Structures are given as structure tokens and as C-alpha cells.
Structure I
Amino acid sequence: MDSKQNSVLSLFIAVEHSLAHYCPALDYVASLVGNALVPSCGFTKAVPEVDIFPSGIGVLAKGHQFSIFKKSHADEAAKVVNYLVSCDSFKKFQEDAARLREILNEGIYLYAISTAVLHRTDTGGALLPPLWQVNPRSYFPGPVIKRAFDQVRRGKSDASDGSTPPAFTTGSNRDPEFKLAWWREDCGFNAHHYHWHQSYPWRGVNGVTKDRQGELFYYMHQQMLARYDAERLAVGLMRVDPYSNWHLPIPEGYNPQLTDYYGAYQFAARPAGMILADNWRDPSDPTLIIQQEYHRNRLLDAINTGKFEKNDGTKVDVDINGLGAAIEANASTPNKDLYGSVGIHNRGHDILAGITDPDYRYNQAGGVMGDISAAIRDPIFFRWHKFVDDLFFLHKIKLAPYTQTDLEFQNVQVDSVQVQVINPARPANTLITRMEDVVVDIANDMFLDPNDKPNTEVKVTVKQVNHDKFSYEVGVTNSSGAPLKAAFRIFIAPSLDEYGTQYQLDSQRRLFIEMDKFVTTLKTGSSAITRSSTRSSIIKPRELTIAELKKRGTTTKKGADDGSTCRADRYCECGWPEHMLVPRGTAAGMPFDLFVMVTNWANDSSTDDLDRGTSYCGVKDKTYPDKRPMGFPFDRKIDSALYKHVADFANGFSNMMTLPIKITCV
């Protein structure tokens, strides 16, 4: 097994426990991950604590709830990340990571260690273990975990046939939002959101943001909303309503039924009908509604005038990257005083997380909106982000529509488009989905007492959507007389609105879901291009379990591609889960519009070709590979007088084609 991968894994064994406290288990830990830096009891006790690290590290006490949306928490986490990224050798990183485990809050430790692994130059070959194995309490309710462990300890299941317990649910059918609890609570989806914010931390890494980070913040969340709206339409719900009036009751409630990293507190449940209140949970840095309204108005001023005001009073043009930086208050924000030093987005998460105990008089933990590993479980997450997305939308509609020159690809014509699932018995242009019960192992997290060895398998069942693998088949003619490098941009969107009426393009364009973007060389004349869904630039490589990482290390990078292949210059953990690539659809077959556009990659290319996960997550320490605006060509308004429907739009250009398809859940 790769020694570096082995060493990284050792940092994630039972992260909520002190290694010194669990000395009797250390030999067993070493047998699990090898002897790569599993400290002895003497090592952990002999090391000074906070004194060897920069000031401001070790401030948030163990057992307290950590939120990256709180300024003091984010400041400490950033200091730890910056320190670990700056360690001058991997050995130094290993040693100090082990020492930090003894003094850091559990949430900060998990966030900072994994973020540092993502951003160090010498850990590009090491993969992080799945979050639901490292911290299952942020994914599975306490009673579910307890039941699973009790069954293992008894050596049997409660079920008469010895099977794993059925999938759990959080809620009931009396709540309309429960219809999509399985989607919001998907482990891979929540892990994607967590890892995206680690790949692009709002505090930056050593104060520096990544290429087009503000625009990626916009686009990744906009695509989450588009996908959520498609799922809502499929189950008969209205599209997401933005949470923009902060003085009205919130009709949606949510009870996550989750505890923290080691069971000390339970995430707060929010009853339906609550009204937002000023958040004084941290008196030194409160989040006030009037403060949020001030920053919203300043952002609207910038959007409406097209100018940001900088700290020195000068004006600069508003663009999508700068607007994303201002909304999230990342390190590239144009003016922290006017647009917020923590950001209207982050403050919104914080104030909503504390809504049930805003002045902390009852010492109640906050809700999941304060935790990036669990925030998307709550329906209010999507209402909040629809408000945020509307700010971006207001900026985008002020931009001129794309010109014919922007949209065309001369001498290239799309002749035909078809999608076909692998099963030839299935009809063409119909994608097939199904709901599945999937068993996951959560044993890594648990030391039940100092003398208890971790169990090798503790199983929990989750419900998730999956689909039959499929391929796109595109016929293209290149009449330029020379080979051309071309980018294929593939989107889908629901064809019908909540009332069964065909969408007009200017309304539908916010619903288009990017499915893939890839580059190939078109020979002269006709070409038949086939592209497998498993190669999508949206999805992340298949996540390896801890058992697989122990067994295989990073050797999958050199062998046959089983879906887990990942280049060292990629954010391997970031990307849409493959099993969620296709929206669920309906039993009757939900109509979608498939859109294919071919553009000139010689003009579009930045520095790198596309690969798995790059559409939402970019490329590690490089420029984003596609020069076009994210979401092109649907990110700007489209003249409805010229193109009423998406088919009209595609018919206007030889390098585009649209196709009606159905998504059937069997």
C-alpha cells in the first residue's frame, strides 16, 4: 500500500477521539493503516500543546459546534489550514497534524486536515476517505448508528433473515418536503458540497483565492438549484421559492435527527412557521437582520449601476467572479465594508442555523445550516440559495445577449443526436432510473470505549437514485477542410412547467442542467461521436472506501479505469455523485429537452483539457479549463422574439441540436 496514502488515512481514524485517551487501541489502529505515524502514548503526552503553534489555534474548545460560516471559527480553521499547507515537508505535516488532533476542536480538525491534504503540493496522490465513514454522525441519525452497532456486538441483525436494517427516514409524508428527503440527504451529494467548500475555502489558502472562484461559487450552487427544481417537478412540487423576505414566517420545518462528531449535542430541529431573529449567539460578532439588509442593498446598488465601490472610493466593473467574491466575502471581495466581511451568503447560513435559540439562552446547538457537511439536508438551504442565485441572475440579465459570432461554429454542423442506454432492449432517447437501497460501512468512526477495538464492518442502509449507464451518439460534419478540435456541451432541462405547459426558453434556461462537456478532434467530413455517461465532466471519480484505500492505495491511478481513476492535479473528492447524474424522472416518463452544442476549442481552451469533476470543481492550482462563461450559452438572456423555445434556438445554428427525451423511473 502506498505509504503516503497510508499516512493520510491514519489521520482520520476515529477523528472525534484523542489518540492519547485511546492508547489501548493504538496498536489496532496501526494494524489498520500500517505503522505510518500512529503516535505512541508517550509521543502524544510529551508534546507541548498550543505553545508550538501560531496564536489563534486551539481557541474553539473541544465539544463545541463548529461552523465555517462563523467568522471566529473560519479564522481559526484558516490559520490551521495555512499552517499545515506551509509545512516544509510531508513528515512535518504528518507530525503536526497528529499533535493538532490533541488540541483542536473536532470539527476544525476534520475540516482543516482534509483541506490541507487537498491543497498541499506533496499530497496530490493521496485520496481522502469518504466523509460518511469518517464522520457518520453528520449523515445518519444516532438511533440508526446505535442500532447498527448493537447488532454487530450481538453478532446478528434484528431482522429475522439476518439482513441489514432498512433505510432510515427523517420526517413523514405529512410534510410535502419529505418527498425529496432522500435526495437532500444523499451521502454523496452532501460530501460533494463539503468538499467543494474545502477545495474553494472562502478565506482562501494563505489568503489567496483560486482561479474564477467567485464564478464557480455561483455556478456550482446554481446547478444544484436547477437539479433540485427538476426533482421537485417530478414529484409534483412547485419550483423553489427564494427566501427573500426575512420578516415572514418560514413555512418549511426540518428535523435532521443528527448529532455532532461524537454525540455531545444534537443539531437543532426547526419547527414550521418560525421567523428569523437577530443572531447573538456570538456577542462579539452578531449577525443582524438590518446588517444583512444593508449588505443586500449595497450589492443591489453595485448590480444596478454595474460598478463596485472599492475601499479607496474608486469604481470597478461588476463581473460574475467579483460578484461571487462579494456575496461570499472570499479573499478577493472588492470591499468588505460595503458588501460584508463575512458575506451575505455566510451570514445567512449562520442566522438560519441559530433561529431556534438566537441569543443562546438555552445553550441549544444550531441547526444543520451552519454545517457544510449537512446544510443541504434542510429545505431552507435551497430557498436561501435561490435568493443568492437571484442576485447573480439580476447581474446576468443586464448583460447583452450572446451574438451570432459568440454562438456559431462555422463549417461545423450537428447532423444527429441520440441517447441510448446500455441495455439494447430499452428504447432510444429514454433514460432509465431506479431507487436503490445501498449498504454502507461506518465502522471507522467508532471507538465505543478505550478498550474497544473498532469493528471491521458496521452497516447502515441508505436510499438513493441510480441510473442505467448510457451514451450520447452525435453525428457531426466538419466541412472546413482541416481537422478541428471541438468542445461538446450537453445539457438537459424539464420540458414542462408545474402546470404541464411547455417552457419558453427564457424561463427554461435557468433549469438547464449541464450533463457533460468534453473535447475531441473532428476529422474532415462526417464523424460519429460516442460518449459514455461514465466519463462526464460533472461527476467525481468513484469514491473509494477506507477498505479499498487500504488495499489499493493510489494504484488505481495507474491501472484500468474502474470509475475511480483521478489525476493528481484534480480535486478528486469534489464533483457531482455519479449515481445522481440523471434526475429521477417519473414512472410515466418525464419529458426533458436534451441540448447539444459544439464550439471551437481552439478559442475556448484555457490551459487544460476537461476531465471528471472539472465542470463544477475546476483544476487544482491551474486556470479553469474553459474560457467561456460557466453555464454558456444559457447564462444570459435569450431574445424570446427570435427564439421562443429551445428548439427554435437550436434550429438557428448549425452547431446546435435539441432532442426530446424521457426519463423513466422503473
Structure II
Amino acid sequence: MSDFRGYIAFETEELTKEDRARAGAAFFGAGLGNPRVWHDDIAALAHAQRIVTTEDRAERQPIKDPAGRVILFDGYLFEPSPIIGDLGLPPHTPDSQIAAAWLDRYGFETLHKLRGDYSFALWDPREQRLHLIAAPMAMRIVYWHARPKGFWFATTLSALHQFPSVPKTLDPLQLALQFTASVADPADTLYKNIRLVPPGTYLTADARGVRERAFWRLDTRRRVTLRTPQAYAEAARDLLDQAVQRNLRSAQTPGVLLSGGLDSSAVAASAARLLAPAPLYTYTAEPPPGQGVAARDGWYDRERPYVDALAARYPNLYPHFCHSTEPASIEIDPTPFFVAGGRPQSNANHLGWFDPAYRAAQRNGHAMLLTGDCGNFTLSFSGLRGLGDFARGGRLDKLIQLLPGAARFRQRTLWGTLKAHVLLPALPPKLRAALWRWRHPDEEPSTKYAAIRSEFAVRVGLGAALQAQGDDGLSFYTTDSRKLIAHHMEAQRMRTLETIRTVRAYYGFEVRDPFADPDLAEFCLAIPREQYLLGGVQRSLARRALADRLPAALLAERGYGRQNPEWFTRMTAQRESFAAEIERLTNVPLAAEMLDLPRLKQLIDTWPQDASAAEARRFEFAQMLPRAIQTGRFIRWSERGNQ
């Protein structure tokens, strides 16, 4: 695993010499080796290696393929041995050389068959053409900037911005979109004239311009039909084991970021079975001992009992429980995080809560952590939004059959479940937005979830950008559950991948998610929606598929595990610094124009007396406030020159 950057000067530019000098500069990333540089008359390419797999130790990038093309590779192939045999390569050939040999033999038309989690750049000196590729559902992206006479690219924004020719101008519309957790074009970034290569995308750049092509996307029209419910569960379980096996390629003992929920527990259980008797270390963030937390209906705040039960089932699983009695350093001063990744983290509060677990994994020398982040959109999809599919498709018999049980399962009313998961999503986005404005005069829908000024949202065209995507800014999207899942797994996931890339640079280890495996994701998207709600049981597929490997109490749990349940204590410790930051932001033009600073100040001035009183306004204080503060800090940092 690695970072890389490069620039191509199709014609000599004023800053070419400076860019050439910066190509080999040290990357802002923990655990990286010294950069190695290759250059010719018009290209300068640099690569810095991070050792994750055994084969990484033999990497000597940049390398030339048999056709004389230069490759920069980041990532790994899922099953390299059969490819090595097919290509006649020596055993333990590094993944970069395998990819280069594959392309030399089979060409770019077969990229969808080269399975792995990777991105790479390939420079062809003879044709003077650059190719950038990101694998389907990869955990990696590549940023790029183009002008008529040149092209610059890198695996992180911070690495790209080390080139003097690359602009650092924030894009107000993209800033507003990301601040409100919305997506228009997922390839856009926070910076003007800087885009990224999403997973499943192939880009070429030469003197004629830039061309982008999607060679793989989730297919919402594909269907998979099996004979019995048990057949679906068995197929899902096999695909999960395959996905976990693919993600276990590591030179060192892997770790798992483990909660007491179904998703990460499924990953941990599968990994423990596959690795046995070798050890598997898990890391669980939890409240400090004796820390009181306010109750929240439908949620549980102590995940240790489920983790202990899982460890009792798998003797080779060694849990670590991590906590902190004070905010993390990157919550108080996120500048190092900005420097590492060139962008803010939307859920700063949650990242700070996980920091002790990340630090423990870092101290124990893990090169890779497994997570279960995409589980809710694949194996453990609740099935509730599938109710809208039945209504939209005229399958009212199925809707009537499953709706009562689904409502009872979470102790919700029949009307409330129907309204939330069928009726409201079915309204046209324009009508939903109009109803919002009717109830909230002079306010844009985007202000519901973010402390953004309506005037700013209108000026930058936030509503129009969302409307063009069929989005009203109220997070309903569509009654088609497959399109909803594809939206989250592809467009919305880009923002998650940008954060993961920054986490990797800051902490120095890989983050891998087996639930993002393309085969597993395709299967879960294609099967009938009722498989997720059999008998009215939400997440039915996951509960059936995991029945042979998870504790019974965990499988029967109907509530949701709470991340950061002691959030009010953590926020109260930062109240004064938040208040001081709000005052500073009044003197930062872009921040003052974008952020609803009076609204934020009112939150500070009406601080709840205790955790119980705060719980009713949890979203405002635990999400909206810290997100706005970090966004403001990022804008202030950016306007100082990203230093």
C-alpha cells in the first residue's frame, strides 16, 4: 500500500521546474518510506511505499511494464496466485508488477476482471498519455487537476497541493454540499478545478484533454432468485467469508474495529474462523468506567457484553476496550488532520471518540484494521425502505403482509412506519421541499440538518444542484431501495472514502471494509427485498446468515448500538473552545457568510444542564455544532494557505 503523485507537462509551463522539484517531496503520511522518483522530459512521477502485505516489501515503484509504460500502484489484488500462474510470473510477484503484466496482455477493456482494492496510474511515454484507474468498490481514490498544458494527480489532496501549480481555492458550492452531507457530482471535491477518480472509473489524459469512463457500477436492474430463504442466507454467508478472506491479506496480524452490532461482529467472527488458531485483535470504543449516559429509546450504550460473548465463542479473539476521559487532540486542534488529508472530517465528534481505539491499534503495530461500515447497505440492510418497493411495484399483498411485523419489531406504530418508509419517500422531491418551505418560511431545506445560512445556500445554488440530482436536501431520495442503496454505496461513499484516506495518512494503517466487496454488494442489491424482512423481522437476512457464528443474544438484539453515548460530557469539555472559535469565525469572510453563527452561538448560550436534558437535542449538540465548528476551522486553516 502506498501513496503516489505525478505531473505531466504537455507543454512547458512557467512553474514546471518548481513542480518537478516538488514531485519527490516527502508525503504527509505516517508509515511511508522515502519517495522514489521517475521522470522524463515531460513527466515526473513519485511513489512512497507503506508495508501492509508481504509482497509490499519487494515493491520498487515507479516501475516500467514490458511495453515501457511506467506504473504507480496503490493497493492489493484479491487473489493474486491464479493471476500469477496465468501470466507466468514468479511466485510472490508484487501486485504492481502483476497489474502491469495483466494490462500488457489483456488491455484496459478487461479492467473489471482484475479484482482487488487498488488504484493506479500508468504513464505511456511513447503515446504521451496518462491512465488513472480505481478498482470497483475500492477503498481508494485519486485526485487530479488539469489545464490545457498540464495534468497533476495524487492519492491525497495534501500530496496534490504540494505541487505549486495546483490551486487551493475552495469551491463554495462543494463546501456547502459536503457540509450538508449532500452529493451532486461525486467526482467533485472541496476545491475548484480539482476532481477525483471514483471507484470503477477509468480516466485518460493527454494533450487532447481528459476523458472519464465508468467501467463498473452497481447494477440496480440485476436480479438474483434462489429457491429458498435458507439458500439466500447460505449464499450471503459464503460471500461474506470470501470478502473477509480477500481483506485479510496483510504481513502482520490484522485488527478489527469492533462494536457490539451485527456488522463488525460478523466481520470479526468470520475473520476469527478463517485465521484460527492465529490471534485476532479487536478494538472497541466505549464510555469510561463509571461514566453515566442518558438513555435513548431503541438504543443500547454498553456494547462490552456482546463483545465479551463473541470473544468467549472464539478463543483466538482478543478484545481491547478503549476509552478517553477527555476530547482527542484532533478535536481540540484538527490542524494535523487537515494537513494529512487536505479536508475536514464531517463527523468530528465520532472520530474523536474512536481515537483511543485507533491509537491502541497504532501502538500494537497493526498495518490494517477491518470495519463493517457498509453492512447496513448490504448484508444487514433493515429492509424497511424495501416496503416502498412493494408499494411502487403494485405488490400491495406483500406490503400488507410485512408492514405490521416490521412496525412491531421496533415497537413503532403502523402509521408511523408507513409514513416514514413508504409515503414520505414517495412524494416528489420538489413537493417535499415546497412543504418544508411552507412550514419554515425563508428557510432552505438544507438548514434542517446543518447550521448553514439560507442566503448562502441560495447564492451558491445548493438547492438547484440537489434538484438536478432528484434530491430535496431532506435525505429521502427515492422509494426505490436499490437506487437508494446504490446512491449511498457510490455517490455518498465518496465522502467516506476521502475521510478514510485521511485516517490512513494520519494514523498510518489501512482501513478495509469487507462489506464493500463488489461480489457481496452486487448479491445483496439483487436479491428480493422481502429477504430482509421475513416474518417482519428487520435485518432478517443477516440474522439468518450469521446464526451459526454469533451469540444468540446479539442476534436477538432489536436496538441499535450507540456510538459515543457519553457525547454530552465530551461536548461540554469543548464548550469554551467552541465559543471562542465562533467568535474567531466572525472575522473569516467565507465562514461568516456560510455558517449560521448566531444559531451556533445560541446553542452555546442555551447549553443543557445535564445529559438527560441534552438528549432531546442530541442532533443539534452532538452533530450539527461540532460539524460546523470543524468546517469553520478548516476554512480558517485553508485561508491561511493550508499550512
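Among I, II, considering only mean count of other Cβ atoms within 10 Å over residues 112-119, which has the greatest calculated value? Before the final figure, lay out the partial values.
Working: I: 24.1; II: 19.1.
Once mean count of other Cβ atoms within 10 Å over residues 112-119 is worked out for each structure, I has the highest.
Upon calculation of mean count of other Cβ atoms within 10 Å over residues 104-111 from the atomic coordinates, which of the structures I, II produces 13.1?
Numbers: I: 25.0; II: 13.1.
Source structure: II.
When helix-only ellipticity at 222 nm (-39500 (n - 2.57) for each DSSP H run of 4 or more, over all residues; to 500) is computed across structures I, II, the figure -11000 traces back to II.
We did not get these values from a lab; they are worked out from the coordinates using the rules stated. Source: prediction; values computed, not measured. Cβ atoms are built from the backbone, for glycine too; each structure is taken alone.
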